[in-house]
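For reference, the structures are reproduced in the following blocks.
Every number here is computed from the coordinates shown, using simple stated rules; none is lab data. Everything quoted here is computed from the prediction, not taken from an experiment. Cβ atoms are built from the backbone, for glycine too; each structure is taken alone.
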Structure I
């Protein structure tokens, strides 16, 4: 049996690197660990800290294919961030001009959650701690 400890990182490929970098660092407030330009691939890799255990790797590539659909396409459905207060986090995003769906309650856990999108339409979730 494997001894998995945690999710280390989630990798995201964006269509507009500067726009996505701004969104993840300035809107979501993730700290930059390291930014690397890989000339041979004409690609950036931006390592972002979610907390002391988790990271997001933001990649840029020339002409990446679009996501098939939202959010029920085969593959990664969405990325969820744990927050202390969903309503407060929703309001903070809306104050920055980010559209956020209405807050719902998870019928299985009783916890509140809501969705918003990154600049490429990737569904992101805020989930009550």
Structure II
């Protein structure tokens, strides 16, 4: 069953994919699902697989976007990233999980984008 992304989330993912593409990343997949997990963006740069969790917000009422990637979500991202690697015969590949935090104003204008590389430690 597909997840229901908010309009803010979908816009954030488009902004993040454009940002990554503009910096030399090749986008391998978007919204890749396995079991109960989903990877927002799977990219590659310099032979390394980069899994990107995108968090977008229109205000900071619930804190900064990146603060919402809690331990349970981190564990699910690692599990889903490992499933992606196994499914695509990439178990020997170098990989990392990044977070892109996006802040938008009420008219969906980008205010700030923070790319946090290696944001989630691998086991």
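Here Kirkwood radius over Cα pairs in Å, for residues 56-111 alone has been calculated and equals 14.4, so which of I, II was it run on?
I
When log10 I(q)/I(0) by the Debye sum over Cα atoms at q = 0.16, 0.19 Å⁻¹ is computed across structures I, II, the figure -0.74, -1.05 traces back to II.
If distance in nm of label points 7 Å out along Cα→Cβ at positions 48 and 104 is computed to be 2.3, which of I, II is the source? Answer for the origin of the read-out: I. Matching task: -9000 is the computed value of helix-only ellipticity at 222 nm (-39500 (n - 2.57) for each DSSP H run of 4 or more, over all residues; to 500). Pick the structure from I, II. It traces back to II.
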